[in-house]
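Presented below are the structures under discussion, each in the form of structure tokens.
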Structure 1
Amino acid sequence: MAGANPTFVDDMRPIGSSPEECWKVLHRVASWYGFLGIQFAARKTRPPSQTPGAWAGSVVCTGDRGIVVSCAQDKWDNGKRLLQELLLEVESESQIAFKPLEQKRGFLIHLQRSYTSFTSFLKGFHLTLDSWCPNRDSEGWKLPEGVLGY
């Protein structure tokens, strides 16, 4: 059975079919780092687990249902709160400030790492924020070359 070692910036998680395989992957990576002269902080390692907790913004668990990806409850609640605030702004028919909308979009992009189905909904945020750019139609879509002085 193969093992893996995904990396996010400077953090790694060994993957294997059993706890023993995970330790073998970790040992191999640490040995290779040592050979290359890169310090490997063994004190930062955690024991293998099927419910290891949050990593790089997502919580990944394995079990009888397969692999499940989610986010921490507080992040989910924060995302819901941001969308409720935005809904109130839209319903009040006032102009929406650029910077707060950009910040909301940034957080939703962070949530989209866990929930990839958000991708199509974020297109509206992108179009709204880019609608001020030249050569856009009334809905914010970029016009093809040759239209409006392109």
Structure 2
Amino acid sequence: MNHTPNSVWKNPVHWLAFGCGIGTIPFAPGTFGTLAAVVLYIPMAKLTLITYIIMLALAFLGGIYLCGRTTKDLQQHDHSGIVWDEFVGYWVTMLAAPPGWVWIVTGFLLFRLFDISKPWPINWVDRYVGGGLGIMLDDLLAGLLAALCLQMLAWWML
């Protein structure tokens, strides 16, 4: 069960780390965080590739701070309500993805598969890299693996 600290509603850093409040949902906050990332992705899909990459880099670097600070303040490693990393992980999955709902949904499913199952090296990073970097890095890797699968599917199908 996801316990929401009161600071999420008072501290803007915690609020962002909790995905603007999405991470406060008491069950499956990572899945709901990824669904919120889908909603945000739809207008982002219209960005040029270079603008999208810059936005991703800024979101990743900002996420290191947001997640690290929130974890430190809450004195709890990777609270389940911290979903900024899911946002960025899904957006990485969708980097240069083909347009259309089939690809948006497929990207969602692939990202959740890798984020939940945490195959190597994701599980190693999750276990041994701490702080905001660790929180962000395991989802970045899940997003990269999902993006690779998505691109291979697109190559094969299109």
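Structural remarks
- Structure from which 1.5 was derived, distance in nm of label points 7 Å out along Cα→Cβ at positions 16 and 32, options 1, 2: 1
- If relative contact order in percent (Cα under 8 Å, 6 or more apart) is computed and equals 11, the structure in 1, 2: 1
- For percent of Cα pairs over 21 Å apart computed as 62, the structure of 1, 2 it came from: 1
- Of the structures 1, 2, the one that 1.7 was derived from, the read-out being distance in nm of label points 7 Å out along Cα→Cβ at positions 24 and 80: 2
- Identity of the structure behind -23000 (criterion: helix-only ellipticity at 222 nm (-39500 (n - 2.57) for each DSSP H run of 4 or more, over all residues; to 500), calculated), options 1, 2: 2
- FRET efficiency 1/(1 + (r/R0)^6) of positions 64 and 104 (r between Cβ atoms, R0 = 25 Å, to 0.05) derived as 0.10 - corresponding label from 1, 2: 1
We did not get these values from a lab; they are worked out from the coordinates using the rules stated. Model, not experiment: these values are computed from the prediction. Cβ atoms are built from the backbone, for glycine too; each structure is taken alone.
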